[in-house]
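Next up, some structures in structure tokens.
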Structure P
Amino acid sequence: MSEATTDQATENPLLSHWDTPFGLPPFDRIRPEHFRPAFDRALAAHRAAVEAIAADPAPASFDNTVAALERSWQALSRVSATFHLLTGAHTNDALEAVDLEVSPRLARHHSEVFQHEKLFRRIDALYARRESLGLDAEQQRVLERYHTAFVRAGAALAPQARDRLAAINERLALLGTTFGQNVLADEKSFVLVLEGEDDLAGLPDFVREAARAAAEERGLAGQHVITLARSSIEPFLQFSARRDLREKAFRAFIARGDNGGATDNKALVAEMVALREERARLLGFASHAHFRLAEAMAKTPEAARAMLDAVWAPARAHALRHRDELQALMTAEGVNAALAAWDWRYYAEKLRKARYDLDEAEIKPYLQLDRLIEAAFYTAGRLFGLSFTPLAGVPVYHPDVRVWEVRGADGRHVGIFIGDYFARPSKRSGAWMTSLRAQEKLSGEIAPVVVNVMNFSKAAPGEPALLSFDDARTLFHEFGHALHGLMSDVTYPLISGTAVATDFVELPSQLYEHWLERPEVLGRFAVHYKTGEPIPQRLLDRLLTARHFDQDFATVEYVASAIVDLDFHTAEAREAADPAAFERRTLERIGMPAEIVMRHRTPHFLHAFSGEGYAAAYYSYMWSEMLDADAFAAFEEAGDVFDPSTAQRLRDYIYAAGNRRDPAEAYRLFRGALPKVDAVLKKRGLSGAPSPAT
């Protein structure tokens, strides 16, 4: 290494060894300008490693080809994971500029690796004689996954088709990055300033405090603002007595990416749909959905659509009955207007209070963020023997970020868990789990570093953050993903943790939500933030009795998004050239109630268009829900929601197994058989006829 290169490595923490606790990124020293040279170095090193593997004169073996390729990703993965965490959770203009440059470069590099002719010949030769190589089950799975990845990347195509495929992937990466940045820009550009008591009418204290904290964060001390973060706008829509302000906020919320200016995403959607269709056809598939779902549990878009259709009809029927009840309540209050989308949450909250004597404002003081984090940890301890110890003095990328060391029942180090819970302008909306380092054993015992990112409203200084019950469910959901990454116990990085089929990856997260609703958990950790008193049994009973309330609304807004996603990715691109018209036609076809809007309208549908993650696969949440409803029943049948033998099977075959085996086989090993869609309808309280109006 030259003296200049040594100096550069010293100055750039991404290019040097991390002597931080547990090998965490030195966030306190990392700057946006460090990433370009770090990516340059990591990409060049990986390219050289791949060339060396492909040019190895020795006959191909699992170790000198597949295992060598697995080891080669380490440096690039380290830089990329750190970068993408920051661009999602704490970005700025400089990082966004780098992202626009780097995302197509990474896509190009991925194509170069997985279309490498010589490397594919080695992989293909190994795959052809895989039964005679003496591989164990995990090695066979890794070889099969690599072979499939090369084929799906176009390695078996003619050179001209490979080149076109690489160009498509590169363009899609840029479009996806731009799409996400446009949505974030629209979210940052809007605040609804509430002027005086009239604008605050109907808002309980916890909503007012969150609005005050959001204003202070934006330099508007002493005022109140509503932002487009779900944790801000949904409580406002739920409680604000100002119908005009509800409409203003709601229209801004659903118009993200759809404002006709520089951040409008409709043209990007049309181009992405066309490119995805072209890519699928090059690879021999009828559509992007067929291409995508061939690797999923569903296998075909027809199977996914059948599941969605089975849920849509009863959910819509329940929602229409619910709509009529809300309209009657609105009319009884003297509002001479038709129920609109910005009215639904407001009157649903009133109806819930009347029907169940349950008020969100009465529940929320018992749902403290810190206590619910403890509840998630407690559940993991009871099920899997894990313990969580807070760490101080470790580098973090924002002062709000918290870090814990995770240990097993035997006291050994399992991994690091990072929690980033509060909304801020530098963070994209939503909630997600990611990994800074995946578990593996190929390069030694590598412990995972897992991150949960959320967007809860921050409380006023000195006050605890209070969550809605939906927020609490989100916390448990994302922590279920975190456990999937933390408890991974495989040798090879390719199949580690959450690297499973999209319609299986939501099983560990959605299953974990069930424990939140258990009296053994909620009754223990739901304590009043002022008095310390546990939630009264009568209130807990009412809360659990009412948990199916408004599930028709939630199901309709979700399923509509999933159907639109599938329609975009099964139709011919020319039919989707006008995304707004296409969305409208799909919603008309399925009979979408006018009073409910898709959970994610197309111009801000990050799952489908900010990357490849859930494109044609947003149905996955409900597919996994078929599994999670049935999986929790295994504990109920055992007579103990913490039953040790059931928890051990869950750990062995689901949480710790990564992608060691086909997901259907993994589920059968845990449960014995695959469930049916009836489990979803029962879980959501939609299996019977709509309840009569009262």
Structure Q
Amino acid sequence: MSDKSAINSAVIQSAITTWDGPLGLPRFEAIKDEDFAPAFEAAMEAHDAEIAAIAGDNGPSNFDSVITRLELAGKALSRVGALFWNRAGAHTNKTIQTLEREIAPKLSRHYSKIAQNRALFARIDTVWQGRKKAGLTTEQYRVLERHWKGFVRSGAKLGEAEQKELAGINERLALLGAEFGQNILADEAEWSLHLKDEADLAGLPDFLVEAMAQAAREHGHENGHAVTLSRSIIEPFLTFSECRDLRETAFKAWVARGEGVQDAAHDNRPLIKEMLELRGRKAGMLGYENYAAYKLDDTMAKTAEAVNGLLEPVWEKALDRAHEEAQALEELIAKAGLNHPLEAWDWRFYAEKLRQQRFNLSESELKPYLQLDRIIEAAFDVAGRLFGVSFKRREDIATYHPDVRVFEVLDASGKTAGVFMGDYFARPSKRSGAWMSSFQSEHHLEGGQLPFIYNVMNFAKAAQGQPVLLSLDDAHTLFHEFGHALHGLLSQANYPSVAGTSVSRDFVELPSQLYEHWLTVPEVLRKYAVHSKTGEPIPPELIERVEAARNFNAGFRTVEYTACAMVDLAFHTAGEVKDPMAFEAEKLGELDMPKAIVMRHRAPHFAHVFAGDGYSAGYYSYMWSEVLDADAFSVFEEKGDVFDAGTAEKLRANIYASGGSVDPEDAYKGFRGKLPSPEAMMEKRGLV
């Protein structure tokens, strides 16, 4: 054995890839930042050897000799990557960020080499050509199709020179995506508005004042309060602050993330231009008209025309509603004896006042009933009632950060069915937003493995000894991400590539958005929405007011989201985009975007689309899935019992457990019996 091989063998057996902690988890406490670089190198070398063995096998090319082996290959690399990308997103530092910029193009190069391995593709193609006579199960066919199409879409049929060019494009895109995300994180971590005077806190409820005091300490201030760009602080500040000048300052910093305003080194605009150009070239090389056509080819929607067919009528209705809402807010401003126009930093503030007037409902009245710990319990309880699973806290298991909570997941018989981790609090080392991911997914090959799933959120931490209070939007976010987690935890796929959330992009949001419905079920609220000081359950009349106000401000919410989806699609169907910001402004002008509403994610901080490739030409997916989820919940309502056991079992089997083992349309029909129309979604949003 060579010295290098001996070193790599030792690395492969390290804590990063040998998971021998409780329940089969990695021993997080034994993993150091400097371990990742050698672990990646060793794992890629091991993966190369596995691929060479499959490609060079002179035996018959059949499903088991090619596809099953591919499904199992690269386990060490999957483990290194799972741990590293978790750390890069949820608890990063300079060492991790430096390696991220180095490893992203290396990994792209590694996977490009595999995708363009002609001998390997020849064996996959042989299996594909013989698929009709192979006696494959539906799941095996889906797995084979995923591999074959994945190779073709990665350039397996291109000439050698074109393959080399495509690999270079992918490598560059990987680096640009890493830089884009890091620039946003830097802007969010470095900016804060330090408030020293009590007058600056005018209008702010106690829960926000306490969170801002904690934020000030975290940003190095011994006294005072801090507005940060964490959504759990900036949004309530914009909602309640009586200081219009401070709202304007905070809002402009929030929407300027990634524009190089704070630091020219964090400017994402040139990165966007280059990414769009490279994506267009890639699509053209692979035979697609544009990048949207390339990305949508493997989705339920299939085409940009189908996506626009959903978005455009929703946009028209949302725009009409938003204009009505703006007029009502302008009347409030006039009645207050003020003569300033309605600006984007005013909308949330006056909308909250209008909500109080119309529904006698204030976020500050509702928030004491939404304690983080109780909402987590509610999410767990709903999962138990629907799917028979339970969650056992494991405080004896170390994680990647002290704030992370670990739960052993038990099935209805009490058997361990997986692990769930919840990472709920904002910190400077964590990127913004909320997401679900996994350290490993479930499958049944070679003895199988349990799913290790985690949720990451960015709620503001409360002062020591105080309960963490959530807004209703925060609580919805928690249920949403836990719906994703259940999609991973309840998976019953045989093969890794179709397990859990490995489904088409515009289907993946169905389990998460559907799960949100149970948050506001009255019996759930009565049990878990208890006052943080008195312990009293939420009054029935307050639940009624929450329900009555459910679609308040629907125009605003729909416009700020749909604008993002339409701009995303326009970016990826337009051909050359010389100036992304001018293009964004031009598209919004064509849409008649209201002056006082800003895209939920402007291009320089549109991480869904540019910090990697996940939702590029696919941000519409949330609304596509919302069409499904509005229809799906109505099945329970038609039964007269939102916990109906028979309906819940069909939901588990067809949606949460099946993963990508069946076509998404067939999965939905298996649950509902038919595909839905958009009307239920628009009714749910209050647009009809």
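A short reminder: the numbers here are calculations on the coordinates, not readings from a lab. In this text the structure is predicted, and so the values were computed from the model without any measurement. Cβ atoms are built from the backbone, for glycine too; each structure is taken alone.
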Report task. Supply the structure label, taken from P, Q, corresponding to mean count of other Cβ atoms within 10 Å over residues 443-450 with the calculated value 17.8. Result -> P
Query raised in the report: If distance in nm of label points 7 Å out along Cα→Cβ at positions 483 and 587 comes out at 3.7 when worked out from the coordinates, which of P, Q was used?
Result: P
